[in-house]
Structure formats: C-alpha cells, structure tokens
Structure I
Amino acid sequence: MTRIDFHSNVADKLNYSCRLIRKAHAANCKMVVYHHDRAWLQRLNEALWTLTEADFLPHVMLSDPLSAMTPIVLSHDEHAACPHHELLINLTAATPANFTQFQRMIEVISADDADKLAGRERYRHYQQQGHTLTHSVAK
C-alpha cells in the first residue's frame, strides 16, 4: 500500500518543490512529479535547471524518449504509464488516478485556503482507504 506524506503550509510551491526534488534525488530516489497544468510544469522544468549552479537535477517530461532512464520525470498525464514507481510528488489539488502504483507519494499543500481544504479532503480519503499517512508543516 502506498505510503503518503503531506507537506502543508507551503508558501512557495515552486521553490519548495525544487528543494524537495533535490532532496529526493540526493537520496537516489526515482520519481514522477505530477501537475495537471503543462505551463506550471514548464516553470518547474526551468526552475530545476536554475536552482543552483552546484546541483544537476536530471529531469525530462514523461513523453521524452529518455524518461525511463531519467530519475526525475515531470508529467501532466495522471493516466499515462510511468517509468518509475518509487515516488510520486503530487502538486495538484486532486488525487492522481495512478497514485497506488507508487511506493510513496508526497502531497505538497500550499498555504492557500482552497488548497488546504482540498488537502484535508484527500487526507481523509487516504485515511479511510487505510494508507499510512504522515504530516509535516513546511518551514
């Protein structure tokens, strides 16, 4: 069963996501980062290239032929087959359809009231399904 971690009260979701991806990559984790909005993913793509001069975070879009060999995959299609099933980072306000394929999922919840409400609803949903849940508040 998928382990689900909630990271809530995130002030800057883009910056926080970059740091989270960097941390997971440093732990040799292969991941899929999901957001339904292609434009948002493009901003994330650009931010990952410019996060720091010292970090190289190899990433591609899911549609890229190199996605199976790349540890960080960005996806806007929750129904597409994913090359990695270790970690899913959900950056949307909805439950990804394919989340049960992953060993672990991190839900990133912003400080926005609508995002917090949607996050609480997903938390209850996962809890009712019997998933192991953890929660941490962003600093």
Structure II
Amino acid sequence: MPNDDNPSPHSSANQHGPLRRMLSSLYALLQTRLELIGIELAEERERILAVVFLGLIAVMFAMMALISLTALIAVAFWDTYRGQVLAGITGVYGIGALLCALKARSGLHDAPIVFQATLNEFEKDRDMFRQP
C-alpha cells in the first residue's frame, strides 16, 4: 500500500518537468530580447555617428565660408571680377553648410524611439503571460 506522505521519486520528477520547461522558455525569451536590445544599440550608434559626421561637415563648410568671406572683404576693392568669384565661392560653401546642418537637425528630430522594437516585444510577452 503506497504511503501518501512520501511521494515517489517519479512524481517529484514529473512535477519539475513542466517547471523546467517553463524556466527554459523564459530564459530563451529573455535571451532573444537581449539580442534585440544589442541590435537596436548598434543601429542607434550608427545613426548617431552619421549625425555627428554631418555636423562636422557643416562646421567645415561654415569655416570655409568664413575664410572666403574674409578673403572677399580683403579683395572687395580690387579690380575686375575677383570679388564676384569669391562671393560665389562663399555662397556655395554657405549653402553647403546650411544643407548639412539642416540634414543633421532633421536626423536628430526624426529619430525613432530608442529600443522601440524591444519595448513592443516586451509588451507582446506581457500580454501573452496575462492570457489565461
């Protein structure tokens, strides 16, 4: 006659089976989410580097425009068309600086929310665990 106070070793192993499977699934889910965070971090790093690079180009063009403007003022009273040529170069550099600065600014303002895909997946996971 089996004793109900001492469960058999097989019933204890059977009780741990579903728990282990659930913990294993939870671990795999967490690992997947962490990998997604890593991918999003890499994407954000690339976006920030692109914006910084464009910002540096804008600064370079602005400096060229200032140097050209200085040269324009220096030769403004010289003969012939030197002034008009320097004015054109200054305008080109100024427009280039403005375009790069606007592009960098729009890159910052139009940036996606960091970790949005990960947050969406965590939301799905939470909803899945709430369902009966």
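The numbers here are math on the coordinates, done by the rules we state, and not lab data. All values derive from a computational prediction rather than experimental measurement. Cβ atoms are built from the backbone, for glycine too; each structure is taken alone.
A few comments on the model shown:
- Distance in nm of label points 7 Å out along Cα→Cβ at positions 73 and 105 - highest-scoring structure of I, II: II
- Computed -30500 for helix-only ellipticity at 222 nm (-39500 (n - 2.57) for each DSSP H run of 4 or more, over all residues; to 500) - originating structure among I, II: II
- When FRET efficiency 1/(1 + (r/R0)^6) of positions 89 and 113 (r between Cβ atoms, R0 = 35 Å, to 0.05) is computed for each of I, II, the one that comes out at 0.95 is I.
- Origin of the value 41, where relative contact order in percent (Cα under 8 Å, 6 or more apart) was derived from one of I, II: I
- Test item: FRET efficiency 1/(1 + (r/R0)^6) of positions 33 and 57 (r between Cβ atoms, R0 = 30 Å, to 0.05) calculated as 1.00, pick one of I, II: I
- When mean projected area of the Cα convex hull in nm² is computed for each of I, II, the one that comes out at 7.8 is I.
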